[in-house]
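Engineer: Listed after this line are the structures, all set down as structure tokens.
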Structure 1
Amino acid sequence: MDTMYITHPASYLHEMGVLHPDSPKRIDAISDQLIMSGVMPYIINCHSSSSASDKDILRVHTIDYLNYLRSHSPKEGSYYYIDMDTIMNYYTLDAAFYSAGVGLFAIDSVFNKHVNNAFCATRPPGHHACSNRAMGSCFFNNIAIAARYAISKYNLKRLAIIDFDVHHGNGTEEIFANDPSVLMCSFFQHPFYPDTKLIYSANMCNIPVEAYADGAFIRDIVSSKWVPAIESYRPELILISAGFDAHREDDMGQLNLHESDYKWITDILVNMSEKYSSNRIVSFLEGGYDMSSLGRSAVLHIRSLAKI
């Protein structure tokens, strides 16, 4: 399969302090491992210049929230703390627009048949961002913005969002609760950050799991819960919130996944995309803070997307 790996230089300029786990080095950890593993020559490496527009952002977020971010964007050399996890520097807002824009570029690329699927290696991530609130290092909900864009531009009736980050994708859940055009499937450690109230609606298959759950337990959830839901729904597009912080080596969570578990999950989703969505998958980097396990896991995820 033709797989595109997309980055943007603005992802390196957004930073939240030297001790913050969401470091620009996360992008290097993935790209370096792609090179060292020999995978890079077999995928399409793209540096996108696409930025989301206000219209794109406002399909998901409120105008008051967008104005809030603009009014609090700090001067060069200073920071604005939304909370202790979510910090703006001079470049953050531009990086957030570009991070969302890369997702839209990827959507167009798969629907115009330039590639079968894509992995968006950008920062800031997105799945904690609610319609009117930044949190958890997330400012714009990239995957939600891409979903609304795809539904609007390509007249989709059904798309699936799959989230395997260790943290609950609370923003995505809040945005799409009770929306029949989106099926969301996830697992996440619970109780754990962000510890928000779970939303139970017909289009949500979000499974809280206890700390120290291992790959075998997660694979059973995917097989028994996710797969029947996706097969029943028959999505025309699959989007992935790809957080790799459920890995056993990542100190940000207490789940015990191995990089091979991410490959197994991705293989399932690739098979689903062949059956229902004309191979169309767009994957978005969310969490993953141990550089070694992040690089290894993301490479196996991308290898699975590319079938190499």
Structure 2
Amino acid sequence: MHFDLPDLRVFIHVAESSSVTQGARRANLSIAATSARIKSLESQLGAKLLYRDSKGATLTPAGENLLKHARVIMRQVDYVKSEFAEYGSGLVGHIRIFANTTAVTEYLPEILAQFLSTRPAVTVDLQERLSREIVRGVLDGTADLGLIAGPIEAQGLEIIHASTDRLLLALPEGHELTKRSSVTLAETLDYPHIGFREGSTLFDLVTAQVENLGRTLSMRVQLSSYEAICRMIESGVGIGIIPESAAVRHRRTMRLVTVPLGESWAIRERSLLVRELDGMPGCVRDLMDTLRSN
């Protein structure tokens, strides 16, 4: 069985566009040439890859499977190009990272600034994603590197410890719980909470712990950033559970008091996810070393 790399790249364009026409435009080919490349792949594999109708093109089960492998193959081709480009022009490369909200807003900015300052030819595509999307993105080759917090099971991936964060209770000045040296989740449930939107990793974690207590969570306001959450807390609208990395930054500019949550689940391990560490280009491995040392 023989595959032409240009055919795989065209297939990826069509699959991601859900349209032969749009895929052809992205590949700078005619529609006829694009269709011919897809038919060539189908002939090689002996399987239909696309369902086509007036609305566009959708992947068959065989097409879904090929897309997963094609992305990995093309990423590996890009890695080889980057590795050999380094010999002639210094550190060169492009890194796509999927990470959770805390990592994107609180953990990565300073580390990436440090890393990129000595690597002017390296570029980074950093995308905020939910945990399940991070795992899926690294598995199917959409992302080179995933950064996730909390317990994780991801078959087929290497999981590498990066750092440790912990959850704190954030309070407005003068709140009665500010006098405590630590609190439990149960002790916070009599107060209205400010928190993240449903579906976020932190929301799911806190909700699961509340359900384990047989209680309900009074979520007064749900937001999509730690800055907005902290401003609501500062204004006295409610209290909230946030990572220490976020609390440290926002305490500098807001009148917030934080109290540790004295429970084991509030300690969160931050992990790096990759498919095969040894197969990663040098710039990705260097970034992972930088993340593990901070």
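Engineer: If we compute mean count of other Cβ atoms within 10 Å over residues 189-196 for structures 1, 2, which one ends up with the highest value?
Structural biologist: For this comparison of mean count of other Cβ atoms within 10 Å over residues 189-196, the top structure is 2.
Engineer: Then there is this: So if we calculate distance in nm of label points 7 Å out along Cα→Cβ at positions 181 and 197 for every structure here (1, 2), which label has the highest result?
Structural biologist: 2
Engineer: If you don't mind, another one. Matching task: 0.8 is the computed value of distance in nm of label points 7 Å out along Cα→Cβ at positions 221 and 253. Pick the structure from 1, 2.
Structural biologist: It was calculated from structure 1.
Engineer: Quick check: 35, 22, 15 is what I get for semi-axes √(5λ) of the Cα gyration tensor in Å, for residues 13-172 alone, calculated from one of 1, 2. Which structure matches?
Structural biologist: 2
Engineer: Turning to a different aspect of this structure: Computing helix-only ellipticity at 222 nm (-39500 (n - 2.57) for each DSSP H run of 4 or more, over all residues; to 500) gives -13500 for which of 1, 2?
Structural biologist: It must be structure 2, since only it matches.
Engineer: Work out which structure the value 60 belongs to, where percent of Cα pairs over 24 Å apart was derived from one of 1, 2.
Structural biologist: 2
Read-outs throughout are calculated quantities, based only on the coordinates presented, and are distinct from any laboratory measurement. Just so it is clear, the model here is predicted, and its values are computed rather than measured. Cβ atoms are built from the backbone, for glycine too; each structure is taken alone.
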